[in-house]
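Below you'll find a set of structures to go through.
Values quoted throughout were computed directly from the atomic coordinates according to the rules given, and no laboratory measurement underlies them. The structure displayed is predicted, hence computed values, not measured ones. Cβ atoms are built from the backbone, for glycine too; each structure is taken alone.
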Structure I
Amino acid sequence: MIHLTNIQLQHGSQVIFQNASLQILPNTRTGLVGANGAGKTTIFRLITGEELPDKGEVSCSSKTVIGYFSQDVGEMSGQSVLAEVMSAAGEIVELGQKISAMEKAMAEPMDDEAMADLLERYGEHVEIFEQRGGYDLEPRAQAILSGLGFDPLDFATPVESFSGGWKMRIALAKILTINPDVLLLDEPTNHLDIESILWLENWLLNDYKGSLLMTCHDREFMNRIVSRIIEVANGGAITYSGNYDFHLQEREIRRQQLQASYRRQQEMLAKEEEFIARFAARASHASQVQSRIKKLEKIERIVLPPEQRIIKLEFPVPPRSGDDVLHVKNLKKEWIGHDGRSIPVFDGLSGTVRRLEKIAVVGVNGAGKSTLLKTITGETEPTEGEVIMGASVTTGYFSQHAMDTLSAKQTVFEAVQEVLPMENIGTIRNLLASFLFQGDDVDKRIENLSGGEKSRVVLAKLLGRPLNFLVLDEPTNHLDIQSREVLLSALQKFEGTVILVSHDRHFLRSLVNRVFEIHHGELRIYEGNYDYYLRETTH
């Protein structure tokens, strides 16, 4: 369907691809993985024609409809949410208008040859219109918006009144609505809650019939959706048959085999070079020496790819807190709307957080999960009730908007030094190195960092302080799968207390031992892990 053959591409002095080849086959579900900067987004841009290779070929049928969802949603304004989503299907709407015009023309008298020609074109147009879902375009757009968390009342709301995260959902709805032959998704779950992720998962598995190529930092989502992985690394692309977990196992097997082959070749080369050096000056061995020199020249040398850098994250042993870390008593929270009316969030919440617990706060979108964390940390005052901190509790808070609190003009080093004023330069540099900020990277300004880099700066600021109670609101946002795994491992070993909100199901399953659910403004407590909570609530 789509073939990239012997692609060579260079950005300045950086070689992105060197004779890379890959295929997107009909009706396949493929995950695209690789380190930041390896070229994943570049592959999307090559497929859509936004970027051209220096050498090589990108082949795709002109009739193939490609839908591309990227993290750059562009400007949205001037129309309602529903109109914005349906605008993506302009070609389908135009096709429908042509079909209507043809139907009117058929009612007019014409000769047999003209009628036969019209009927043939009409049949072609109708087939494409049906294939693109033209007859149910509006209800499909509405269903997709509902699945992505929009209320029917939102459909007529101007798009400019929504936040960046909700505009990302609108952009995703636009791509899904056109029902393309090939769907390119760049981090589709980034701004979705668990309910919307589950809906998208179901839609991709059951409703979408085309080919899919996606990047995603949600390990469980990737495992459930894809049956094929393309890994971009070291200027090439390697294809694995299987899901993300299978690719990890297979990659490790291939790595071990390559290392074994490399060792054997190095041993053989050392022996041959030793023979050449030993007998080079002897006339009696001249022919053998020359033969071995020619043999070495013909051998294709095995090159080991560089090891991918990963975060080295380990929380310091925190000071001990009291056995009861936190009590909330009859907690109530209301927000005051623009019209002055109070908007209830939750009421009568009571519960205790005990030392060393790892607690997930769950609930549908808008239930008040983030508001509860803000109330616990003192970021907002409760309307009623109280939050009582236990003895010797030192709290660190990672909010969804933590990256916005970074000072744009500060350097990475200055941002971390701000919370560690007594530490020496070497200590701060070592801390930053563990978060992959090395050399000149520490002098980068915050405003020039990617979302993932900013997230690592915020985590570094948390890690450097002796905290025994971590309150984390979507800490995995903008982190790739490997970085999420490192954070997960560090939190599992953390000798303190954690309460968090996350839409990453693998993260929750692997970490939490207790669940707080906010359900219709009330708190339900489940004394078990995330799987226990799912069984009890039959979600």
Structure II
Amino acid sequence: MLEWLRRYRRAMLAGDISAGIVVAMMMIPQGMAYALVAGLPPVVGIYASILPSLLYALFGSSMTQSVGPMAIISLMTATALAPLASSGTGLYLVLAAQLALMSGAVLLACGLLRIGFLANFFSRPVMSGFTIGSAILIALAQVKVLLGGELPRFHLPSAAMGIASLLALLFARNYLGALLRKAGVRATAADIGVRLAPMLVVVAATALSVGFDLQAAGVATTGAVPAGLPGLNLATSSAHWRSLVQPALLIGFMTFLISMSAAQTLALKRQEKLNSNYELIGLGAANIGSALSGGFPVTGSISRSAVNFAAGANTPLASIITAALLATALVAPTGWLALLPLPALAATIVVAVLGMLELSTLRTAWRYDRGDATALLATAGGVLAMGVDAGVIIGVVLSMGTLIWRASRPHIAVLGRIAGTEHFRNIERYPAETRTDMLMLRIDANLFFGNVEAVNQRIEDELRSHPATRNLVLVMTAVSSIDTSALFGLSELNQSLKQHGIGLHLAEVKGPVMDRLKDSDFPAALNGEIFLSAAMAWDGISSAA
């Protein structure tokens, strides 16, 4: 906070105020809806939007991130707590806050230990698969509320309101922005109008419900919302600490991934730098604040943060203003909040999660890398078939598995010399000159215990394909490190080649790699030479022959 306060200028205030107002209007129906997804009373969604926003503004590094309830984290909360307590009970509320406390502690500890880099091991396609699977689960869970009953039975007034709200929101999402721009509204204002559509639809549905007394006809509403700010407390259940450890770790992990994705997207637009460790600390503080105020786990939201950005937010002061307005809404009479129809809130959830179906990522991955596309589909299928927690674990395993699989099978190219130059290129791509007695191989990866056997096997295969080879040159342009296992592997290759009368030479060895090799016996035992460049190796070996 001290950083952005020092740079604060009066010209920034108008943007922060407008953004704070717009996001507050958006967060009332959204927060209440996501609390329902988590199995909690709607007002808890507002509780989880006040103190977390303030604490993130103090400690987070993003200037436009908006922190609060979010669909996926709400679903994970419901999944974690369902086996432990009945939805809506006192114990359930305590466990939700306890889960936020533990997730916050995990995030805070990771930030203080500076291990934010671990999030880089969750690939974009796997993250997209998790998001798609979660979005489908959330949407399916809302069908009962949307229609006022389970198919094939439904409550006609509830279904009419839910479907009408759904259609209105889909229209706003797909056409309202274009219509507003066509009418002369600026693009930024039109985008804000689209983002505020859920609030307007819920207000309209509430007006219809009150005007036609639809509550008497059986349309469910949010019910009584207690007035006043939540009291600060730290109630926990001593019997459930161990049961909440795994979900707290998973929720903390996903909270950071989702939040960083949102923050990085907006930081790029503003040409700002994010500090992943400060993000962890900010999110950790936000979740601990949510626990203290009777909330549940929270995170940054790309849609809500985008609204904050588009509405003119310049600094976290916008989030502080949002929190102040939400607190004011609770201090003021809250009778109107009790009248919000649940089918309309369900419609806002369904449309919100439909926007999370990142099918473009699947299309790109399918064209570019079928392995990534398979990981995406497997993660989405894991979420749908086995649940959210299993989906996270599957995603992490697939991300790490894909990384290891690729690292263990490095690309190795047979090189030839481009006529009249000192350039050497892959003979499968260029009409390059080769020599029958010399085989040049370029290894396009670091050498470590996971790939040294595969590298040696490929070298042996190439030597069998080139039986006249008397000199093997390994071009090390892309090799930045050689671990101990790979060093032994090279030594064994050197001995094997020596027994067969073949010289082993290295070329274009990077300085740090060469420094490490000099600390070993390998250079002295090498059955060949170490050349500064591939061209020198070509000329030197040719002249010696």
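Taking relative contact order in percent (Cα under 8 Å, 6 or more apart) as the criterion, the largest value within structures I, II is that of II. Suppose you compute Kirkwood radius over Cα pairs in Å for every structure in I, II: which one lands on 27.2? Answer for the origin of the read-out: I. Each of I, II could give distance in nm of label points 7 Å out along Cα→Cβ at positions 337 and 529, but the derived value 4.3 comes from I.
When mean count of other Cβ atoms within 10 Å over residues 1-8 is computed for each of I, II, the one that comes out at 17.4 is I. Structures I, II were shown, and helix-only ellipticity at 222 nm (-39500 (n - 2.57) for each DSSP H run of 4 or more, over all residues; to 500) at -12000 was computed from I.
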